[in-house]
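Below are structures written as structure tokens.
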Structure I
Amino acid sequence: HKAFGRGLITKVTPMGGDALVEIAFDSVGTKKLMLKSASQYMKKV
């Protein structure tokens, strides 16, 4: 993630046409983000 750094998706919860993802980031701890808006900042490694 461009703002939070490297992280690992730990949970995915479907929500309508989107999904709430819980991500454990190395630098800032755990964050919950909506997948459609967060995916533009994420990359697969």
Structure II
Amino acid sequence: CVMKNGQVVGTARTTDVTQDEVLGMIILGKCPPGAIPGPGALKIAA
């Protein structure tokens, strides 16, 4: 699990995401394609 501001951003296996993607989860709150989004993940409008 990766958290930002006390909320879970997402959950991912270490083999499914890169270090840069984990940093993006921590800093930006962005959930990469290989992770399961949590309630703290950014909602990006399509």
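Computed from the coordinates by the stated procedures, all read-outs in this text should not be read as laboratory data. Just so we're clear, the structure is a prediction, and the values are computed from it rather than from any experiment. Cβ atoms are built from the backbone, for glycine too; each structure is taken alone.
Okay, here's what the table says:
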quantity	calculated
For helix-only ellipticity at 222 nm (-39500 (n - 2.57) for each DSSP H run of 4 or more, over all residues; to 500) computed as -1500, the structure of I, II it came from	I
Which of I, II leads on relative contact order in percent (Cα under 8 Å, 6 or more apart), largest value	II
Parent structure of the calculated result 2.2, given that distance in nm of label points 7 Å out along Cα→Cβ at positions 12 and 28 is the read-out and I, II the choices	I
Among I, II, structure where Rg and Dmax of the Cα atoms in Å as derived comes to 10.0, 30	I
